[in-house]
Structure 1
C-alpha cells in the first residue's frame, strides 16, 4: 500500500501518483512521472513527446471525445506502465497531442484499490 498527498497544483486538490513507463512489451523503466487519476476518463492519456521519448510504438488510430468537445481522431500507442506493484506490459493509451499531463483512466484504475480521503488530503493505493 502507498499513500500520497493530494496535489495542490490543482484546485481543488487532486489525486496524483508516480508512474513508470516503457515501450510496450518491455519493463517500465522510465520515470517516475506524476499522473493524474481521472475516474471520468475511459482510457489513459500520455503526452506525445513523452511517448516519443520512451520509444513507444504507434499501433493505430481511434476516436475520442473530451468533456463538451466533438469526437476526434487520436493516435493509439502501446506502452508498459507501472503503478506501485501493478505492471501492465501491453497497455493501449491515447497520445495527448495537446496535453502535458499523464492521465490515468479507468482501464488502469479499475485494476487498483483506491481510497480518496478528501478531508485528510490523502490518496491510498493498493492492489
Structure 2
C-alpha cells in the first residue's frame, strides 16, 4: 500500500491548512505594521493550526501528506511572525519610553514643519542627540 493511501475513499485536505499557511505569511508581514497586526494574526493562525493538527492526528490516513506539510509550514511561519511581532512591540515600547512625550512631540513637529526628508532627518537626529545627552 502506498504512503497516505486511504482505503475507504479519497483523501482530503487537512482542515485549515491553506488558511494557516496564509496567516503565517501575513503574520510576518504584519510585524512591519507596528507588531500588533502580526501578533493577532499569528495567534489566530496557531489556534487554527492546533485544530487542524488534532484532526490530522485523529485520522492521519484520511488526509493528504502535502496538505499536512502546508499546515506544519504555516504553523512555523506563525511562530516566526509571533516572535518577530513581539520583538517589534518591545522595541517600540523601549523607543517610546526613551523618547518620552516631549521627544515624540518634537519629532512630530519636525515632520510637520519640513517637507524635505533630509531636513526632517537632521531635525530628528538633533532631538535624539539632545535626549542622549540628558
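Just so it is clear, none of the values below were taken in a lab; they were calculated from the coordinates. Keep in mind the model is a prediction, meaning the values are calculated, not measured. Cβ atoms are built from the backbone, for glycine too; each structure is taken alone.
Quick check: -27500 is what I get for helix-only ellipticity at 222 nm (-39500 (n - 2.57) for each DSSP H run of 4 or more, over all residues; to 500), calculated from one of 1, 2. Which structure matches? It must be structure 2, since only it matches. I have 0.35 for FRET efficiency 1/(1 + (r/R0)^6) of positions 24 and 104 (r between Cβ atoms, R0 = 30 Å, to 0.05), calculated from one of the structures 1, 2. Which structure is it? Computing FRET efficiency 1/(1 + (r/R0)^6) of positions 24 and 104 (r between Cβ atoms, R0 = 30 Å, to 0.05) on every structure in 1, 2 gives 0.35 only for 2.
For the set 1, 2, ranking by relative contact order in percent (Cα under 8 Å, 6 or more apart) places 1 highest. State the single structure among 1, 2 that was used to calculate FRET efficiency 1/(1 + (r/R0)^6) of positions 72 and 112 (r between Cβ atoms, R0 = 30 Å, to 0.05), giving 0.05. Label of the originating structure: 2.
Thinking of 1, 2, which structure, once percent of Cα pairs over 17 Å apart, for residues 16-87 alone is computed, gives back 47? This value belongs to structure 1.
Here volume of the Cα convex hull per residue in Å³ was derived from just one of the structures 1, 2, and that gives 101; the source is 1.
Any idea which of 1, 2 comes out highest on FRET efficiency 1/(1 + (r/R0)^6) of positions 80 and 96 (r between Cβ atoms, R0 = 30 Å, to 0.05)? The partial results should precede the final answer.
Values: 1: 0.95; 2: 0.75.
Once FRET efficiency 1/(1 + (r/R0)^6) of positions 80 and 96 (r between Cβ atoms, R0 = 30 Å, to 0.05) is worked out for each structure, 1 has the highest.
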